[in-house]
Structure I
Amino acid sequence: MIDSQEELRQRVITRYGLGESDEEAFNQLSKTVATIFDVPIALLTVLRRDRQIFQGVCGLTTGGTDRESAFCGHTVRQSEAMVVEDALADPRFADNDLVTGAPFIRFYAGAPITISGVAIGSLCIIDTKPRTITPAQRQQLADLAVVASNLIETRLGTFVAEKRELELKRTAQLLRVMLDNVDQGIAYFDSDLKLALWNDRFFELHGFDDEMKRRGTDAAEMLEKSLRWGLFGPDADEAMLPAMLAAIRHTVRSETEISTREGRTLHSVRLRLDDGQGFIVAVRDLTAERISNRAKDEFISTISHELRTPLTAIRGAIALLGASLGTGINDRARQMLDMAQKNAARLSTLIDDILDIERLTRGQTGYILVPLQMSEVIGDAVQQNEPFAERLDVRLEAVSGEPLSLTGDPGRLLQVLTNLLSNATRHSPPGSVVEVAGMRRDHLIRVEVRDCGSGVPESFVDRLFDRFSQAVDANRRGHGGTGLGLAISRAIVEQHGGRIGYEPRAGGGSCFWIELPAS
């Protein structure tokens with residue numbers, strides 16, 4: 001017989017991890033109850049959907065019964081203890097399998113066990129002969145059912161604590177695996193500036209002795225040794241220690257470059273935890289990166305001097321040859337000279353772009369930041385690109401009717417717009433219009449370059465601003481770029497504190513936009 005609280009009952013049973021089999025603590029309670037009432041059988045039962053489970057047992061060996069035969073199914077619908085003095089004389093139970101067969105129940109008394117406001121089972125006593133109990137015994141049985149409820153609540157607390165402990169152990173194991181498999185040196189110091197967690201890489205990079213690799217090592221001891229070794233530079237000495245410890249306690253974040261005794265360069269970041277209970281230090285070895293950067297510098301220098309100089313001579317020679325021959329050469333020869341001149345110019349542009357992107361991404365390019373009107377930069381960009389657009393039968397149109405004040409490098413911003421306009425023109429069909437629109441949006445200046453071309457393939461969008469990325473389409477044939485323009489533009493815009501992006505236009509075409517902080 002199922003009552004209206006069945007769904008809630010099952011959720012509570014599941015949450016408390018009940019209804020599987022008997023447990024020793026509940027068995028002990030059942031034995032105590034059987035002794036108190038001098039009965040052969042006492043049970044702590046839990047009602048699952050289709051079975052009555054004996055969570056605590058005294059006097060029986062089976063683990064439960066079917067739900068239909070369970071006396072407990074009647075008990076859970078009572079607010080007080082239910083008593084059946086003679087089951088054979090009670091029409092509800094006279095033909096019950098548990099009465100006519102083993103365990104031959106004649107007397108039954110059960111009090112509901114209530115958890116979270118719902119009865120999940122009962123604490124019951126059973127005898128094989130009829131008997132009665134007094135009102136005081138009924139109350140005693142009800143009180144013992146409350147004890148059973150408290151025991152179950154305590155069991156949940158233990159269950160949750162054990163589960164939490166297991167989760168903490170797994171988290172600690174995962175953290176240890178992560179710490180031991182990262183290339184950075186990592187250490188955590190508690191609020192007393194004592195070492196609490198670390199990986200071996202932290203000690204390896206600093207060159208600290210293994211004897212310091214223990215819980216409780218003082219950060220002051222490590223700093224003192226670092227100062228003595230000159231890790232913070234030749235001018236740093238142990239007199240700086242108090243100031244360094246004060247900075248650790250009172251600053252949220254700091255970054256430091258360290259030169260080790262072995263000649264390695266380390267980048268150290270210290271970050272205080274949000275709750276103020278200690279700080280984390282992460283150390284990265286920059287040595288290989290610095291060597292790589294020096295190699296890049298040498299490569300850039302080689303390009304600048306060994307390639308640009310002879311290329312300039314080649315371009316000059318081609319120009320002189322063309323001028324000296326004048327009209328005295330046939331069309332095929334003139335075509336070959338023009339091709340040589342165009343390819344030399346393209347190679348020169350590629351070299352310039354490679355140098356530019358390297359300097360920009362490494363912060364080696366100086367900016368001349370001045371107050372300016374973006375509408376004037378838009379006008380200059382349109383004017384400079386008009387001859388190129390006319391050759392492709394594309395019209396450029398500037399749309400900007402409001403003040404667009406900001407602080408920036410006009411030359412670099414002009415470079416960005418020139419690149420976007422050049423790309424849009426190359427992608428646009430003859431007879432179309434490329435629009436450049438400037439507008440203010442709250443605290444931002446936004447410039448959009450819109451064309452009517454075929455747009456950017458969806459599969460290429462994610463790589464649009466990567467170096468040397470080029471999407472090939474029919475409109476661009478014969479007008480190829482270096483694949484660095486958008487990467488250069490992104491670097492310039494981001495170093496102005498802005499963003500650059502792409503959106504497809506409804507009905508076809510592309511919209512490239514930049515957003516910069518307004519004055």
Structure II
Amino acid sequence: MLEETEEYQKSNRSRQLFQNINALKTGFKKQEKFLKNSGGTLITDPNNILDKWKDYFENLLNCHEPINSFTWTEVEPNEIEYLPPDRIEIAEQIKRLKNHNTPGEDGIQAEILKNRIKPISEGLLGDYQGGFRPNRSTTDQIFIIRQILQKMWEFDKEVYTLFVDFEKAYNSIHRPTLFNILKEFNMPRKLINLIKATMENSEIKIKIASSTSKSFKVTSGLRQGDALSPILFNLVFEKVVRDMNISEGITLGLSKIGLLAYADDIAIIGDNIEIVKIHCKKLMDAASKVGLRIKDGKTEYVKLNGRDRTYRHRDSVLLTQDNELRVEISKRIQLANNCFFGLGTLLKSRLISLNLKIKIYMTLIRPVILYGSETWASRKIEEIRLDTFERKVVRRIYGPCLDTGTKEWRIRTNEEIYNLFQRSSISREIAKRRLMWAGHAWRKKDAMINIVIKEDSKGKRPLGRPRLRWEDCVKREVKEVDLRANWREIAENRIRWREICFTGWS
């Protein structure tokens with residue numbers, strides 16, 4: 001398989017190349033062929049196993065109806081005329097289809113319907129929501145919460161954050177409530193009827209190996225894998241947020257931030273515990289009306305103050321209670337190390353070329369370390385740790401060298417490593433990403449990522465040297481190019497900002 005992987009690299013067959021790399025990394029996976037029933041008895045018959053999985057998913061995907069419901073506002077149906085898709089619209093969607101999909105339904109109709117709904121939903125959603133929206137990503141929400149914690153720490157203020165996780169979020173949406181929400185949001189009746197048509201009489205089969213179970217109906221929730229589901233969930237949650245009527249939160253300048261969301265991952269933020277409790281109670285009440293229920297085991301609470309230095313883990317990002325970056329850096333290095341050792345067979349093999357090994361590092365290991373690095377206010381000591389890890393990986397790739405003086409094998413020096421590697425170090429890559437992100441965030445006027453940069457918390461800074469801020473890093477990198485430059489003024493001009501960025505990288 002190693003020789004085959006190298007051949008794929010030489011012939012530029014990237015798809016097969018990374019399929020082989022993934023197979024070598026994960027190794028053999030044993031397929032479980034037996035199950036236990038609720039009484040602990042082993043089920044060995046294939047048909048009984050299929051029936052057991054069918055019963056499990058039938059109970060999982062068909063949720064109970066909510067006890068309470070919203071008071072609906074009487075709205076006249078939106079009878080705007082929607083023409084069927086024309087040849088140009090269909091041709092554009094065909095161009096967007098991905099290659100190498102399994103032959104069958106291509107979902108062209110769902111994608112066309114999604115493209116018609118998206119402009120309407122974008123006009124309805126608040127800035128708090130960053131999930132499945134154009135020009136938004138997880139980086140936006142990570143950046144916002146890091147900036148809030150940084151600025152509240154700077155002015156010696158406390159921050160209370162509740163990270164909320166919903167149980168079976170997409171599967172538990174009450175469909176009649178969804179259609180009422182779309183109607184209240186003045187969605188054209190034609191589009192509502194088309195959305196209904198995609199959900200009516202929906203059935204599911206469970207496939208285990210080559211066997212398929214009997215079909216069963218699903219009467220609740222959004223369809224898994226459907227192009228419409230993320231947009232519809234965002235609209236449902238928008239109704240929940242409007243019902244909560246959040247007016248309190250963290251104050252930055254003239255703005256208040258009390259809620260952040262990325263699809264169904266929610267963060268409630270406040271400057272005292274009572275506000276967070278009130279908002280959590282409002283969220284529970286409003287969410288229950290659409291079928292959503294908070295999952296206690298995965299809902300986490302973080303308090304930021306100047307003394308408590310323990311931390312909480314949230315997904316792939318670590319937020320310490322004193323908003324230090326050191327724990328996040330340690331976690332990034334640990335995850336990258338896991339990836340590095342998982343790919344050890346490839347990186348140590350003499351059958352794999354140096355070019356392919358570097359490609360593996362740049363595409364599979366380095367991105368693990370750099371996730372969310374645009375938001376970091378990284379100090380020199382943290383950048384040294386990251387560069388040290390990178391040199392360890394590159395040394396493994398290039399191996400030792402023969403010393404011409406002693407005629408003995410030795411490890412390569414840092415200078416020799418960088419001469420061979422011929423790429424920017426991790427610390428320079430972080431600076432590059434931070435600059436690009438700074439320009440993007442500053443030009444987004446009136447957006448939350450812009451507000452958290454330009455606004456500060458009110459209060460008095462405590463005694464002592466202030467902690468390094470994200471904006472301090474941006475200023476430092478811009479001044480390396482132009483000592484008198486004001487980064488905020490330059491960032492307004494996209495072309496000028498790109499010149500500053502490229503000059504700094506070169």
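What follows is calculated from the coordinates using simple rules that are stated; it is not laboratory data. All values reported here derive from a predicted model rather than from experimental measurement. Cβ atoms are built from the backbone, for glycine too; each structure is taken alone.
Out of I, II, choose the structure whose coordinates give distance in nm of label points 7 Å out along Cα→Cβ at positions 93 and 397 equal to 4.2 when calculated.
Only one of I, II returns 4.2 for distance in nm of label points 7 Å out along Cα→Cβ at positions 93 and 397, namely II.
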Q. Upon calculation of log10 I(q)/I(0) by the Debye sum over Cα atoms at q = 0.12 Å⁻¹ from the atomic coordinates, which of the structures I, II produces -1.08?
A. I
(Q) Suppose Rg and Dmax of the Cα atoms in Å, for residues 181-284 alone works out to 12.7, 36; of I, II, which structure was it derived from? (A) I
Q. Once relative contact order in percent (Cα under 8 Å, 6 or more apart) is calculated for every structure in I, II, which label goes with the largest value?
A. II
**Q.** If mean count of other Cβ atoms within 10 Å over residues 117-124 is computed and equals 15.0, the structure in I, II
**A.** II
